[in-house]
Structure I
Amino acid sequence: MKIAYLINQYPKVSHTFIRREISALEGLGISIDRVAIRGWKEPLVDDLDLHERTLTFYILGIGFAKIAKDVLTLAISRPLRFFRALSEAIRFAQKTDRPRFYHLIYLAEACTLARYCEQHTINHVHAHFGTNPAEVATLASIVGNLTYSFTVHGPDEFDCPEFLGLRKKIQYARFVAAISFYTKSQLLRWADQSDWSKVHVIRCGLETRYFSEVRAASLNQNRFVSVGRLSRQKGQLILLQAVALLVKEGRPIQLVLAGDGELRDEIEHSIDRLNLRSNVVVTGWVSNDSVRKEIEHSRALVLSSFAEGLPVVLMEAMAMARPVLTSSVAGIPELVRNGQEGWVYPPSSVEETASALRECLMASSETIDQLGQQAKSRCAEFHIIDKSAANLAALLRSMVQSA
């Protein structure tokens, strides 16, 4: 069985979970062509990502002239399919929050995707994210006589589902993978009830080595790490205010923000304004190995997100037998239970975030170890990539058999 994986930007530092999924599916005998609309502008810091880049076909990388040729070829050779796809692109544009010409660009990208699949004997496309990759896959399925499916993570898809045409994308898809039951519930809000059976929970996962590697106890009992893009969605400004409260109490605390993003300047300014320069370090983008080392040398992982899907970094920390502190948003409570794998608190509350940090700092080493072991067991129960990939592979194969 051979399929194409479609992603907007790939490889990307924050998309390690896609790389894991592809690798696991290939281990199950499914051949996968990587297709990305564009590359990632930031430097890649992981050798595996650098290798993935050599395996990826970039739609926009072939240039305007070749894309225009693909559009013209399909318009001439399949006029009925082409104009049906054009009509759907126009319908997508009717409720969009972006300039309408973007959807004509998506149609052009869909033509190149359809031509690529035809040339490489691919009949099915699986897209990651219900944003523009799913629209490109939808239009390619029409103009290219392909089938497609897609995975929804959130939260972007749930911020503007009508603008994204989420209902229509689900209608055209053979199936939709949701990474949590929360994600599934949000999809069912917008899908026609007749399409509810298409939506399946397929969790993200980790390689078994994450669970089998022996992790030393933390050498730094006051050090926390927060991993993720520096953005308003991730709530790092709340986390900094919580750390500042503990510093004012005279509690020794260190925080590492591992990541980068559009909010970095504002975060750096807040660190200075709150006089936290000796307590907080911002690393910028780091490799997966560096993330593991940061977690390994910390007391716990902490997240303060306002909106999420289900962060893979939570799974990574839990698999390493580290307790986690996290806001209770989206699918997170399906994995982390307050007092069992760590601390869960309301999003946006500086006081509740500070309270969780304080309790974690005051907890005994035995308590931290116990929470860490419970976190590891909980993660292993739900988030091993081989199990998740097997469920996804079964959906892909059943879809092909029923075609």
Structure II
Amino acid sequence: MDRFAGTSASVSLTRAISAGRDAFGGDWSPDRIAIAPGRIELLGNHVDYNGGPVLAAAIDRFVVVAAANEPHQHQSLRAVAADAPDEGIAAIDASALHEWRNPSPPPEVFDYARGLVAALLERPSLRLNLPASIAIAGDVPIGFGVSSSAALCVSLALALADGFASSQEVILLAQGAEHRAGTPCGAMDQSASVTGGVIAFDSATLGVERLSPPLGDLVFVVADSGVDRLVSASSYPRRIEESREALARARQHLGMDISHLAALTYDQLSTLDRSGVLPDPLAQRARHIVEETARVHTGRALMAVADWVRFGQLMTESGRSSATLYEISHPRVEELAAAARDVTGVLGARMMGGGEGGSVLILLPRGSVDALRESLVSGYYRRYDMADREGRVHICAFAPGAAVVSASEIMDRA
């Protein structure tokens, strides 16, 4: 637990154990605890499922899954979620989940557990820790754009499976669980949660590289727009389809086996533009991916020399491209980003995540955070009756990657 010392993970753990004891009996005691962080996407919006690079970071918001083996239970898995008390106790039969996919997305919390078990059943190299009971709690806000579903699926994978040969196996299992639950996604979110810290993610190879950018007195802040979002119920699935269609048309016209849309060069994009083979909105989608890929490469170089002024400008450019070319933002999110950029000291602000709601990512000096908060409360948040709402603005600290923690180490603290 030392790696999570001083974070909110211990609070979520206490809540998970309390929910488990309320549901399964006062003597319920977990023997395995998995903790996984949420993430922020610094640059690379909607590039991860298009074969491009992304800069991301795990943040100090966590999902905790506390699990107890139950060898005498006839149900494969009993589950309870502290943050979804109305859902009660879910009884999940693994034998009924072969080839399971959620027939009625968007997913509820226990659909991710079903998806995880179903994905595990197709991986004979992994050992499924069933029968078991689990209790889930966390403070990765849902609909905020910080990958609550990825954090949940990573923690479920670590709590319910053994035998992983590599971290990539954890990542792909968690991604498979999300797909089965009804959330289309790349593997960047899970990669950031598993790896921790700041990463450069290559979605073409699934390669992950840890970075150590010198932020100095700067911080990344996440501000809630108040517009909830669900990837599975947004235009995200449609953007995936459009990207695939644009890639197919580009391959056919150029006569080349282009691996991913992000692999298009500017010259190839210009050729496609002149030919008209990509009608709008496909031409817009392709341009965003090509230009966003270039922004990620430039951003990584700027990180290395701590040129955060230019990096902030790239963040703003990324957000505007996501809103106009990729058309995946929301008017209120853009209004919030503009309000943030008007605050003295702010270097950049952009929509983040799947889009059509969620949060805005802001880069600014730590000393300007109070001014940002006051400006947003007196302006944007007051206009939308959010001035008195808690947790609107969160200063992000980079967090360690997901881990399994021995219950015996921490039960006395719970």
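Read the figures in this text as sums done on the coordinates, not as results from a lab. Values in this document were obtained by computation on a predicted structure and should not be read as measured data. Cβ atoms are built from the backbone, for glycine too; each structure is taken alone.
Structures I, II were shown, and Rg and Dmax of the Cα atoms in Å, for residues 228-347 alone at 13.7, 36 was computed from I. Given a value of 19.4 for mean projected area of the Cα convex hull in nm², point me to the structure among I, II it was derived from. So the calculation was done on I. 2.4 is what came out when distance in nm of label points 7 Å out along Cα→Cβ at positions 92 and 204 was calculated for one structure; which of I, II is it? Computing distance in nm of label points 7 Å out along Cα→Cβ at positions 92 and 204 on every structure in I, II gives 2.4 only for I. Looking at distance in nm of label points 7 Å out along Cα→Cβ at positions 60 and 324 for structures I, II, the greatest value goes to II. Taking relative contact order in percent (Cα under 8 Å, 6 or more apart) from the coordinates of each of I, II, which one would give 23? Only structure II yields this read-out.
From which structure (I, II) was distance in nm of label points 7 Å out along Cα→Cβ at positions 140 and 188 calculated, if the value obtained is 1.6? Computed on structure II.
Highest-scoring entry among I, II, by FRET efficiency 1/(1 + (r/R0)^6) of positions 76 and 236 (r between Cβ atoms, R0 = 30 Å, to 0.05), is II. Among candidates I, II, the computation of helix-only ellipticity at 222 nm (-39500 (n - 2.57) for each DSSP H run of 4 or more, over all residues; to 500) that gave -15000 used structure I.
A value of 1.9 for distance in nm of label points 7 Å out along Cα→Cβ at positions 148 and 380, calculated from one of I, II, originates in structure II.
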